[in-house]
Structure P
Amino acid sequence: MNKKSLSFALYILSVLCLLPLVAVVLLLVLPPFFSIRPFTVISGSMQATIPVGSVVYVRDCEPAELEEGEIVTFYMNYSSPTPTTHRVLENHVEEKELITKGDSNSSEDIVPIPYHLVIGKVILSLPVLGWVSLALSTLLGKAALVILFLLGFLLKELSDRV
């Protein structure tokens, strides 16, 4: 293998190491700067439409403007630390509450969702990305990102010196 080919191969490897970092930044870090919040789906209540392990991207909305069929993310009650993502069945504007249901659930949610517990409307969902996000939130996941970055940087430097 000549030097030019080796340099090119090292450069391609560096790009392949750095691409996952760019994807993480674009898909998980940048959205909040545009008032979009990513949430990982951890239950199967929206299965088929939104698989477990997906990331849903949620934008603030005016709950009174939500329409039947739209998908929203909300807190089930005041003390719930985990958001829920379900479909709007009815919007009771006078009562300032939503009737919601998970697509895979046989019946609507037990209690109406008051407007103040609505986080926002789902504008996009990406399957599998939630599993990646959860993995990257661990120490091992963060270490893997650092190693990928260092490896990519090292391979880029080597490609420049060959």
Structure Q
Amino acid sequence: MEYSKLVAITGMPGIYEIINTRQDGMIVKSLATSKSQFVSSRIHGFSVLETISMYTDDLEGIMLIDVFRSLKKMDEAGTEIISAKSGKEELMSFFGTVVPNYDRDQVYPSDVKKVIKWYNLLKPLDVIHEADKEADKETENGEDSSKDAVTTD
């Protein structure tokens, strides 16, 4: 399963995999139920997970996959990932350990709940590991623009 084919759909809970696109919408499969369905773009908005970022104190923000990577590292280190049903203060405190420089004015408890729910949905599917493999392939193929050097004389 490719991380680039995962979407969040407005008005629908969870994460969906894009099966096919049509002019008036998408055929998607729910990761939670494995049920496929057509979703009209006239009614719903689609957000590809790889394009979602969260506000930080930096101007650039942090990509959602990087938040998932941080959660995965914590999980692998034995840190318990809190429940999405935890209280507001506990959620925000925990998220501060995951992303220390998140923007406390623009990131809400509902955002943190969604990130934790999504992480728990993606974790057994090993999507985060697969996304890391894809990033490594791009770097090996020279597609990583951050490694391009500009020199001046």
Structure R
Amino acid sequence: MKEDYDGAEPSANSVAALNLLRFSRMLGDSSVAKKADRIFALSGRTLEGMPAAVPQLLVALGYSLSSGCQIVIAGNPEDSDAKALIAASRKGFHPDQVILLVDGGEGQAWLEERVPPMAGMKPIDGKATLYRCENFTCSAPVTLSELESSGVLG
């Protein structure tokens, strides 16, 4: 029997909806988001009548309504500058954000096949680089030293 409420553990539908939406944003694939929309439609009565019973599903619904952003960090995950960019990206509460790491390896090649804009996301002058994007329309890439000199990072 499948629970239709979020108890001490979120329901499978709530977790699935949020995961589908995050995956959709990672790949820029709206067909995956449509599967989450189906979960919302099937749970519509609960969402309207007893929203407090499904708090995690409400989180997923809120996520679906936000514009969201992708943070793409290009670099070697073992390097200190990449680690610092990852740590800076994780600071604060950003529930509508996904963080992707591209290192020029197999994983990036797989992503590039599905999200062509990722092909141009590479470290600048050998330094880990952060790309902040909304729907894979990205602002100018920045390195750790640029972030530090701008005062964004301490």
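Bear in mind that the values in this text are calculations on the coordinates, not laboratory data. Keep in mind it's a predicted model, so treat the numbers as computed, not measured. Cβ atoms are built from the backbone, for glycine too; each structure is taken alone.
Have a look at P, Q, R and say which one yields 17.9, 55 for Rg and Dmax of the Cα atoms in Å, as calculated. So the calculation was done on R.
Kindly point out which one of P, Q, R the value 7.1 was derived from, the read-out being mean projected area of the Cα convex hull in nm², for residues 33-96 alone. So the calculation was done on Q.
Out of P, Q, R, choose the structure whose coordinates give distance in nm of label points 7 Å out along Cα→Cβ at positions 25 and 73 equal to 4.1 when calculated. Computed on structure Q.
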